[in-house]
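Multiple structures follow.
Readers should treat all values here as calculations from the given coordinates under stated rules, not as data from a laboratory. Please read these numbers as outputs of a predicted model, since none were measured by experiment. Cβ atoms are built from the backbone, for glycine too; each structure is taken alone.
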Structure 1
Amino acid sequence: MRGMRAFIRVIYSSEGRSPSEVLQIMHGLGFEKVKGQPLFVGEVADEEELSRRLEEVHVALRGMEVRYIPSLEVPTDDAGKAVCNATGALAPWRALGIDVDELETLLNADVKRFRERALLLFKEKVDAVAEAKEKELAAEAAARAKAEREREERERAEGRKQKLTALLANGEGATFQELHAFSGYEMDELIEVLKELIDGGKVKAAQKGKNVVYSVA
């Protein structure tokens, strides 16, 4: 099994030490430069050695006006498969809301039951995520459909308004009954649109005999 590999990414500053000086320091600490990147790598046997090596890097680079970002590569076996250590391996699962205490008890008592229970708990989490995403997608689709309906309605309303204006542009005007018959508006809608056009100064109303005649202003 390969040990862990510690990576140190260095961020240089124009006020700090030069890359060549940092390179010498990192080589002295047992880290090799990754070609083409401001990145150094070194082998560590375990987390204790990792902590010690990082402390050495911290002390060596202190006051040099450079920043560094450490990271860790998971150890792998000869086939390149990540090695999992059962001790403490469940701890990160707690952040997912999984009952790690229950799983640790099962792991120590019955590996088969642990496997079944862990798979069930993960399935519940996966299902919850999938359900949440489905709801998001459904809400987005509904919002798009609503926006499309509103757009189509605005276009229809604008089309009817243009038709209404065209009917009034013949020079003679038209009565409310004539506009209702030819515009496609419901009576309440026609009243509202005429009011809007009159208030906007686009249409005028005049009494002619017994009728009110609407015409382009």
Structure 2
Amino acid sequence: MIAAGLTLAVYSFLYKDNPAFKVVENLYVGVALGYTVIITWFNALKPDLYDPLLVPIFTGRQAQYLLLVPMFLGIFMILRFTRVLTWLSRWSFAFVVGLGAGITIPNLIHSFILKQLEPSMHPVFYGGETVLASINTLLILLGVTSVLIYFFFSVEHKGPVGVISRIGIWFLMVSFGASFGYTVMGRMSLLIGRVMFLMRDWLGIIQ
């Protein structure tokens, strides 16, 4: 009953903004924040900082004082909200941004550049290949070439260049449409799940 009421309160926003939706919205934010705090404590702060750094002090074991470095970097991030010590947060953000860039840039290059170039470099025809595979390779080659020419603005898009660039527009529209359709399909699956919950589990209309 509670879950059904919360679901209906959320969907009531489709009609207009109302107090029921605001209550559920604040409840959702509060529960999500509380859940995040608990998960952060038990999965990150307690095993990675409290247990190896503070617990050994009371048990007579050797504490891992090297963990003071990430602890102070985390505290410096919170100082971002102060006016006097806000400059200390720059050290933490510089470390996080530098580390994140060093880790993500090679992965992004491998995933979004090299892996995208690999299909366009396959031979168009080679032994043991089916006709459909050859057509797929030709389409990939045509799509990559036409889209690159579409974004090549040093040459005026007239004549053969204009024809190829228009083909690139079609490939872009198909790509954007597929991405949008995939997003809508994901949202619709969530809607179907909630409707099935209301119709089957709550009202018992659908068996």
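Given that helix-only ellipticity at 222 nm (-39500 (n - 2.57) for each DSSP H run of 4 or more, over all residues; to 500), derived from a single structure, equals -18000, which label among 1, 2 identifies that structure?
Values: 1: -18000; 2: -21000.
Among 1, 2, the structure yielding -18000 for helix-only ellipticity at 222 nm (-39500 (n - 2.57) for each DSSP H run of 4 or more, over all residues; to 500) is 1.
Which structure, out of 1, 2, was distance in nm of label points 7 Å out along Cα→Cβ at positions 13 and 101 calculated from, if the result is 3.6?
2
Looking at structures 1, 2, which one was mean projected area of the Cα convex hull in nm² calculated from, given that it came out as 25.3? Mind dumping the intermediate values first?
Values: 1: 26.8; 2: 25.3.
Attributed to the structure labelled 2.
Compare FRET efficiency 1/(1 + (r/R0)^6) of positions 109 and 173 (r between Cβ atoms, R0 = 30 Å, to 0.05) across structures 1, 2 and report the one with the greatest value. Before the final figure, lay out the partial values.
Working: 1: 0.00; 2: 0.65.
Across 1, 2, FRET efficiency 1/(1 + (r/R0)^6) of positions 109 and 173 (r between Cβ atoms, R0 = 30 Å, to 0.05) peaks for 2.
Name the one structure among 1, 2 that relative contact order in percent (Cα under 8 Å, 6 or more apart) of 15 was derived from. The value was obtained from structure 1.
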